[in-house]
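What follows is a set of structures to go through.
Coordinate-derived values only; no laboratory data. Everything numeric in this text was worked out from a predicted model, so none of it was measured.
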Structure 1
Amino acid sequence: MAPHFSSVSVGMAATSSKSRARSRAKKREILRKALECFAVHGLEHTTIDMIRAETGVSVGSLYHHFGNKDAIASAVFIEGMRDFSQRALEYLDQVASSSGGATEKAERLIKALVYANVDWISANPNWAQFVFHHRRTVGKAGGASTLNRDVESFYGKLAAILGPYVEGGHIRNLPAPLYGSFISGPAHDYARHWLAGRYAVPIQDVREELAEGAWRALNVNDGVM
């Protein structure tokens, strides 16, 4: 009996999905290897040949998947931001789906965002360094629109999760840019000093202090006025 067309379609879709997953995994591995090159040699001194040697793929394949070195650097930056965003949303989803009173959950959500920053930076110091210092490469390589869409999507999801707690009077109602300044600003400032070797205490060791500071700034009963 000939296979039903729907069965063939499902099989083709599954094969296509696996192929896309393999392609994404391959690209991600290339970007991680490129990041290692940037960390060792610096962005300016890294060449396509260095990346080719590190990744084991041909120069033609690198140009096919990404383009020139600036485009690879831009992709490294964007992938790092996506990796962090995924972690942050996972942390928030865990809190949002848990039980507890509104004020308690508001506190845990704010602290979860700080934890996501600290944990991602601790787990990915080279990536964090790159993101802190090379945002301009995204615009230079023409990736600004992609990054802007990603950022808009991420902040839209944050607003959907945190918005009800702001409207309910559990988190201070502030201009949107201030939330990032209070939540991630201190962690990023500490991280820059720590990654540069100016602070000896690892950022992971001040995780709770940074989280508590963010909550005090945004708690309606204890906010900075």
Structure 2
Amino acid sequence: MHLQEIEKKITNMDVKSEFISKKDGRITTIFESLYVLKKFAPNKVHKNEWVIEYDVIAHLKNNNVLAPSCYGYRIDNSGAYLFKEYVPGQPLENYTKETALQLALMFSKFHATGVVTCDAHNDNVIQTLGGELLFIDFGKAIIFKKKNLLFYFKAAREIFFIKTKIIKDNVTYQDFLKSYIALQPDKQRRILRTFFAGCNSILHLRENFRQKYKKSK
């Protein structure tokens, strides 16, 4: 469906819910469990996130990776608008071995296409009514054309945030990590395991330092 048709269609739809972010001025509106409209005010520098999200979702779909449909964006003097498919679902409070394996498969598919979401936290991963896990916000994602050192560092950082912000149980996280590593090419598994472990230690030290610094202020 053309973007103009969707814009015209939602003007006659009931609003199911609306969320306003005080942090960045983003307004997210859900229309009749069909469409999501995300809006930034004209003066917000974050509005380029809509271009990023549209491009990343198109890239993933071209590589047959599951993602919410993104119908397009519009940026003008009144603001920045992104039109997406609404997918019913809820974030998981607790992950099991099975859902950890699903998460590992999802992120391994992202990384295989060169995509790092750079925003891995629990609210961005939902379980749909069909039981699938779905990542729903790609506004901060990066598409790497080449898997260089920066790509692997960003991927390692993403794995670290999965541990600290999504799967907080260490046993379940280990199930996730083993599955993620097993899904990588044979020749890379040992190197990635060592590299991720090193990055994980550094990021933990950094996080501990930040927490101590906050308490000392």
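Some points to look at:
- For -14000 (helix-only ellipticity at 222 nm (-39500 (n - 2.57) for each DSSP H run of 4 or more, over all residues; to 500), calculated) the corresponding structure among 1, 2: 2
- For Rg and Dmax of the Cα atoms in Å computed as 21.0, 75, the structure of 1, 2 it came from: 1
- Of the structures 1, 2, the one that 11.0, 33 was derived from, the read-out being Rg and Dmax of the Cα atoms in Å, for residues 24-87 alone: 1
- Structures 1, 2, by relative contact order in percent (Cα under 8 Å, 6 or more apart): label with the highest value: 1
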